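Peer 1: As structure tokens, here come the structures.
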Structure I
Amino acid sequence: MLKLIDKISDQNRERKYDFFLKHFSPDSHSSILDIGASEKEYRPTANYLEKRYPYPENITVLGVDRYKEFCKRYPKVKTVNYDGRGFPFKDKAFDICWCNAVIEHVGGRRQQELFLREIARVSNSAFVTTPNKNFIYEPHTKTILLQFLPKKIFNRIVVRLGKPWAQGDYMTLLSRSDIVRLLEKSNIKEYKLIENKLAGFTIDFVIAINF
């Protein structure tokens, strides 16, 4: 079952990357900010942008990791470490921001709003993805329906399942209505919201934003 889910996830990443290329049309001159690339790669499709994009020298990664192993794998990609709050870049420093499944990890709704505002400040357009809170399968913990439980109960169960890292502020999942409300509060008006589906159910969202 998990192998099938991983296969679907890999295909979904490829589909999102194809959409990114078609919608934003990046070229050899486009500067790209990748927020939240992974230091450790648990799946072959981790850091998909760095693996596939033909101009890695135009990518700058921003994250809280130190990126020692990452730099060995992708020596042409620039990396910047920060404290998880304000982005250490000038206004409109990048043509495109790539932010794949990160916004659910930055904190509560207020932190997510500030995160989007920083993306808008430093880039001219953005590609943001996040899992659907209302999908039955939760991809981080690889559990079914667990995310619908009250937070205290959820925390106790993930600890018992041997996944203590998933408790607390590890993730704040978003539904479609949550995303629309969050974009409104962040004063982001020009966007396209796409739902990626499986058997008629929305797995995750892609938000293509123009600032």
Structure II
Amino acid sequence: MPRKARKILIAPQTMYHIVCRGVHQCCIFWNKRDNRKYLEILSEAKKKNDFFLYSYNLLPNHLHLLIETKNIPISKIMHYINTLYAIYFNKRWKRVGHLFQDRFYGSLVDKESYFWAVSAYIDLNAVRAGLVEKPEDYPWSSYQFYAKKDYSGGLIDRERFIRYGGDGPIEKLRQDYLNFVKEEAKSPKKPKFIKTDKFI
């Protein structure tokens, strides 16, 4: 049975919390090489599709991304990323068929209110899954780049994201975010204001 046509979202400068899960809850990252390949594709996608990436977390059977689009629809961005990764994964592990459950799942994020909460939720996923004790110990999460005082990489748009937190010195805002994550770690697993009720 053919899939229903998906409504293409084209609103510019919109922030999305994206979730992609392995079909039948299967693993989509078997080892470090897989994780590195996905991040490599993510980096290529940023150059080709021109978007901002604020947070990510690659768990064994699913992943989270916090993306702000510019002029290219999120559907096109995710199609590019997931198609390239699925081709790589199927070839590497000699498998056929769909890798991801559906295409992707996403919810709009209000940049003016709870975007830090969404990012903290993403950063804490590995902790809540029991993979590590502290978010900075998980190598496949963007939290490590927020935990470091100095950051010269290009994968995540750290300063832009931190400055969404308000005015003031960037270092103070960074510390504010780290403290926010620590407080969120004490709260229930999923903040009630993260809307996860529709596919886009």
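What follows is calculated from the coordinates using simple rules that are stated; it is not laboratory data. Quick caveat: nothing in here was measured; it's all calculated off a predicted structure. Cβ atoms are built from the backbone, for glycine too; each structure is taken alone.
Peer 1: From which structure (I, II) was relative contact order in percent (Cα under 8 Å, 6 or more apart) calculated, if the value obtained is 27?
Peer 2: II
Peer 1: Shifting gears a bit: Given a value of 1.25 for Cα Rg over 2.2 N^0.38 Å, for residues 97-176 alone, calculated from one of I, II, which structure does it belong to?
Peer 2: Checking each candidate, the match is II.
Peer 1: Supply the structure label, taken from I, II, corresponding to Cα extents along the principal axes in Å, for residues 89-144 alone with the calculated value 42, 29, 16.
Peer 2: Value 42, 29, 16 for Cα extents along the principal axes in Å, for residues 89-144 alone corresponds to II out of I, II.
Peer 1: Taking distance in nm of label points 7 Å out along Cα→Cβ at positions 105 and 169 for each of I, II, which is largest?
Peer 2: II
Peer 1: A follow-up question, please. Among I, II, considering only FRET efficiency 1/(1 + (r/R0)^6) of positions 73 and 153 (r between Cβ atoms, R0 = 30 Å, to 0.05), which has the greatest calculated value?
Peer 2: II
Peer 1: Separate question: Which structure, out of I, II, was distance in nm of label points 7 Å out along Cα→Cβ at positions 81 and 185 calculated from, if the result is 3.1?
Peer 2: Working through the options, I get structure I.
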